[in-house]
Each structure stands twice: as C-alpha cells, then as structure tokens.
Structure P
C-alpha cells in the first residue's frame with residue numbers, strides 16, 4: 001500500500017494536549033478512532049465531514065485524557081466495538097486507576113467490547129495491524145503497529161514521544177517501559193512513523209538517533 005491510500009487526522013484536546021486520531025482507507029466509508037479524549041465533537045466532526053462511520057474505537061491505554069471521549073463516541077455509535085488491552089481494562093471504569101479521580105473530574109468509560117493481547121492481529125476497515133503490549137507508562141498500555149503500510153506507522157499512545165518517553169511517576173515502571181520500547185518498537189524500520197499521544201509525529205529512526213532515552217538501543221537497528 002502507498003502512503004496516499006490512507007488518511008489520518010489528529011484532534012488535539014485540552015487541558016493535556018492529547019492527540020486522538022481518526023484513520024481511514026481511501027475508497028471506503030468506515031474509519032478507526034484511536035484514543036478519543038476531551039474533544040469528541042472534533043472527532044465526530046471529522047467523521048461527518050468525510051462521510052465516515054467508525055468501525056472500531058481503540059484505546060492505547062486507560063488514562064483519562066485518552067478515554068474521556070469513549071462515552072460520547074459510543075452514544076453516537078452504540079454498535080461500534082470499544083477495544084483496549086486486556087491488562088488495562090480496569091482503568092475504563094475506575095476513576096482512581098484512570099487518574100480522573102485525583103484531578104477531581106471522575107470519568108467512567110463504557111466497558112470494553114473487546115480485550116486484546118500482545119501479538120494479536122486485527123483486520124478491520126481495510127487495515128491489518130498488530131497489537132504490541134508495552135507496559136510501564138501504565139499497567140497494560142498497547143500500541144497498534146501497521147507494518148504493512150508504506151511507510152509503516154504506529155499508533156503509539158504515551159509510550160514513545162518525539163525526544164522523550166511516557167512518564168512513569170504515576171504508578172508506572174521506567175525499566176519496564178524502556179525494555180518494551182527496545183524490544184517492540186526499536187525493531188521496526190527507521191522510516192516507521194510514530195503517531196504519539198502528545199506532541200508531533202516522529203519516526204523510529206529519528207528517535208533512535210536523537211532521543212536520549214533510546215540511545216541504548218541504537219545498535220539494534222534492523223538491517
């Protein structure tokens with residue numbers, strides 16, 4: 001597939017500058033929604049203006065800024081499945097786990113319709129992609145790897161950012177996160193795009209070269 005065969009739109013929501021994504025294959029009328037945050041109206045507007053209906057709502061993890069729009073999307077499209085990693089499911093319905101309680105804005109998401117595991121493949125909306133679990137930012141964060149696209153790309157949540165990595169001071173584990181990044185992202189080609197949960201798009205190659213947290217994996221570049 002060429003890069004022009006799909007489109008991806010970002011919706012940035014405050015107060016955390018969180019990135020939600022709407023992805024669709026050209027020539028189809030369905031789409032994928034990733035990490036609907038505090039601006040579900042923006043997501044719904046993109047869907048309507050492009051004549052798309054979501055086929056699946058996918059959460060990378062359960063922190064409030066990534067799940068706050070789940071309810072609105074499910075209200076608008078009640079039959080569309082909500083997907084999250086198996087080890088992250090508690091965050092959907094527990095405000096203390098999803099960190100909304102401590103902020104004084106308790107959020108409860110609808111329950112997941114499908115739980116996914118590390119290594120599982122999903123085929124939907126004209127895409128074929130892999131789930132890779134990379135805990136450490138949260139207990140069961142997953143990333144969605146589209147290795148068959150040209151160039152490949154990842155919907156990465158809060159695992160890897162341009163020049164940084166996900167924070168681990170809210171119940172996370174730094175070494176676990178670094179180990180997962182090394183094993184499950186740094187084995188991807190340099191031109192793999194990473195659509196992160198905050199900040200700009202980056203690539204695996206860019207992070208391999210310049211991210212201070214990733215230098216230990218610099219020699220693992222695939223040939």
Structure Q
C-alpha cells in the first residue's frame with residue numbers, strides 16, 4: 001500500500017529502505033519480481049538500502065563495490081559475481097572458497113591450480129594468467145564431489161546442511177582448509193555422509209577466478 005501511494009505521485013526517484021525485511025522468503029521473492037517489473041515499466045530510478053546481497057543483485061542494473069572508500073569494481077550484478085575484479089570483491093559478494101597455491105600452465109595453453117595435496121585443471125585463468133603463486137576463488141556451486149581416487153583434491157566431509165533446493169557440504173582438506181560445496185538436488189547427486197572421504201573437482205565449464213598471491217612472492 002505504501003509503495004502504491006508513493007508511485008501515485010510519479011516520483012523522479014524511488015527510495016526504499018529495507019523494503020523486504022519483514023517478509024517471509026516466498027513473499028519476499030514475489031515482491032522482488034514485482035518491484036523489478038515496476039522499475040522496467042515505469043522507468044523510475046530506484047535506490048534500495050538493504051543488508052541482503054541477493055536483494056541488491058536482483059534489483060540493480062549496476063553494482064559499485066567499495067572497499068574503505070575505494071572503488072573495487074563497477075559492473076552488472078552477474079559480472080560482479082561471476083568475474084570479480086579483486087580478491088576483496090570475490091570474498092565480499094556472495095560466498096566463495098579461497099585457496100592458496102600455484103598457477104601452472106602447460107604448452108597447450110591450459111592451466112592447473114596446484115596445492116600441496118592435489119591440483120584442479122582450469123580451462124582458463126582470469127584475471128591472472130601468469131604462472132606463479134596464486135589464489136583461487138571458487139564459488140560453492142563451481143565445485144563438485146567425486147568418489148575418493150578421482151582426479152582433484154582429497155577431502156573429508158565434515159558438515160552436511162540440507163537447504164531444500166540444494167545441499168551445502170563443508171569439507172576439510174588435509175592442511176585444515178575448509179571448502180563449501182553446493183550440491184544439486186539428491187536426484188542428480190548422492191548426498192555424502194559426515195566423515196566420508198571424497199575428491200573435490202570443478203564442475204564442467206566452471207571458470208573460478210584466479211588472482212596473484214601478493215603475500216607469497
């Protein structure tokens with residue numbers, strides 16, 4: 001009702017302060033879709049204040065990521081998420097796994113990211129493509145589980161969190177590093193048990209971001 005009264009006066013800019021904070025998940029999604037529809041139909045510039053990154057990404061045409069007053073990246077929401085320009089952006093926007101290791105390249109132009117206990121083949125390396133110490137940023141949905149002995153990183157399942165449409169699994173690598181992996185519905189992949197040993201690989205077609213590790217020259 002408040003939104004309807006505001007739109008009735010045809011404002012040049014619409015200011016929304018935590019508009020979906022008191023709504024349950026289903027209604028929140030419906031209202032996000034409706035607000036997006038109104039934005040497109042009425043052409044009103046909209047400023048939304050929210051602590052929910054999903055809300056910001058669903059409504060914004062462009063996102064500015066600031067770090068201590070300095071602009072880290074200005075891009076469409078999908079680009080900020082899929083192709084972060086810096087380690088800060090990768091860690092701040094959404095959920096990611098950061099792994100320190102080495103980026104190596106073979107003579108055919110392919111890459112692999114190596115750590116002490118294994119390696120991940122990469123179809124590309126971006127924004128860093130120079131062999132040497134590097135940090136890999138892999139989103140939970142870019143990783144998958146495979147039976148122990150498969151190519152990839154050896155890990156132990158520690159926590160399994162059913163989230164409805166997906167299942168979040170946290171695994172521990174031999175060096176103590178922990179990775180979060182988002183699994184598709186159980187019909188597509190067996191859900192592991194806590195304590196199970198598995199191999200971690202990249203989902204086919206995934207292109208995690210790679211950054212120069214300036215702390216390890």
Cα extents along the principal axes in Å, calculated, reads 47, 44, 29; among P, Q the input was structure P
When P, Q are compared on distance in nm of label points 7 Å out along Cα→Cβ at positions 42 and 66, the highest value belongs to Q
FRET efficiency 1/(1 + (r/R0)^6) of positions 122 and 202 (r between Cβ atoms, R0 = 25 Å, to 0.05): greatest across P, Q for structure Q
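Using FRET efficiency 1/(1 + (r/R0)^6) of positions 10 and 98 (r between Cβ atoms, R0 = 25 Å, to 0.05), single out the structure from P, Q with the greatest value.
For this comparison of FRET efficiency 1/(1 + (r/R0)^6) of positions 10 and 98 (r between Cβ atoms, R0 = 25 Å, to 0.05), the top structure is P.
Throughout, read-outs are computed from the coordinates displayed, never taken from laboratory work. Remember, it's a predicted structure, so these values are computed and weren't measured experimentally. Cβ atoms are built from the backbone, for glycine too; each structure is taken alone.
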